[in-house]
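In the part that follows, the structures are each spelled out as structure tokens.
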Structure P
Amino acid sequence: MTAKRGIFVAPFDELVDPRTLAELAAQAEGLGWDGFFLWDHIRYRPPTEAVADPWIALTAIALATDRLRIGPLVTPLARRRVQKLARETVTLDHASRGRLTLGVGLGGDRNGEFGPFGDPVEPRERARLLDQGLDELNAYWDGEFKPLPIQRPRIPIWVAGRWPHRRPLRRAARWEGFFPIDLTSPDDLGVFGGELADLRAGQSNPFDLIAEISARDDAGPWEEAGATWVLTSFGQQPRLRAVSEAIEAGPA
């Protein structure tokens, strides 16, 4: 199976304007890319200065494209009101005609996004809120709120986790995908893939394993290791020219 290819950018500084991101996404769609995903942050450490809201930017992207899968990678549920997120996700699912994937994770306070705003800092509490929030979100999508999402049985959820931690694997196995962060090689991805296969034994629903690479990296080894999606990423300071050139080079 050929892995799908996506662009993964931080909506920071040179890419802070939603119109710029929508233009890049339209360019990517026209050149055969499969997805366009955004970092989700309230603030970020220096040298980043300007930060855009990913949900507003994703709406602009949804309206500028027809085929790309889109979504945030990743949204920490511990700093979100789940009922508000339920409304946002379903509305964006309708705006994109069923192309939203929701990436979720614990997040971290390295950038001062939790403690200074009164949100929980302790990792176990953020993990508890993440699991609770996912169950609540699924209930809202399942009929507690109307309208329902276009995608059924639900909007796909990708769960993030950092290498080499294993607890996120058990969480991800309940949902539709796993996005590992800080992998050192495709071998790491293969290890996670094998463990997820064991955790998901007996399940037949589709499941994605996502790899993140730089524009200069070869996607082939990651695909061979089991990636179903390979995302080209540009780090904390994405440059408009570099992102446009990578998109222009195509997903192959």
Structure Q
Amino acid sequence: MKNIVLFDMDGTLTPPRQALDHNLLGPLKVLTRYSDIGIVTGSDIEYIQQQLNLLIINSKIRYNLHLCPCNGTKHYTPPSYNHQEHALSHSASFLNNIGPNNLSRIMKILIDYQNHISSHYSIPLTGHFISYRDSMINWSPIGRNASLLQRKEFIEFDRNFTHGEFRKLLLNQLKEEFENIGLQITVKLGGQTSFDIYPIGWDKTYVLRHFQDYKVWFVGDKCVGDGNDKEIYEKLQPKNSFKVSSTKETKEVIQNIIDIFRSQDER
């Protein structure tokens, strides 16, 4: 049985919304001698391409690299030849799952929330607030166009909000609102500034459907509470999942996994 090590992106392989930590490139090359690699993130494919381009173009990695955006509800398989790109082999549809009327209801609720927040709170507002990604919705109250400085400003606002963390309050309100109108929808904190919204069951455990013939390992940072790595982290516990808090810790975990694979090869 082949191995595949799945990695979260933001906070695991990259600082949030930034490029790959260069210190991870060497260990990941070594890892591909023993295992395939997969990127499973709530972000869509364009963010993976922006942040992890070094992996996608690397001749030692790309042929063993699976790209699984939107919690793995999309799956791009590795190329076989140098001139090929990663190919989309699977894509789930939020619209087909819940229907156009319910999708419109969700969008209207998010627009109402965004209007209220924009009018009542002093936070950066940058545009691209709601991102429909075919299989999920991402809502960022400050907008996906925020600069690193604006993101830091919002994170500070969130942390020091008078009545507890701002996003957690919104999260609980959204969950209650969707439940009250009978929508079978999951809401999770997405990264540091946004929310991921998708049908129940379309968390990161969805990605396991693509790798039923593999032994799967997972490395992520948002593995507790309302973090979007929690379900897959718990699914693969106790031996095959790892919680990290920085890219530095990710490097250490990769080396640990390599050591495990090496010891298995020596038996």
In terms of percent of Cα pairs over 19 Å apart, for residues 106-217 alone, which of structures P, Q is highest?
-> P
Candidates P, Q; Rg and Dmax of the Cα atoms in Å computed = 18.8, 64; producing structure is Q
When distance in nm of label points 7 Å out along Cα→Cβ at positions 18 and 66 is calculated, the result is 2.9; to which of the structures P, Q does this value belong?
-> Q
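No lab work stands behind these numbers, since they all come straight from the coordinates. Note that this is a predicted model, so its numbers are computed, not measured. Cβ atoms are built from the backbone, for glycine too; each structure is taken alone.
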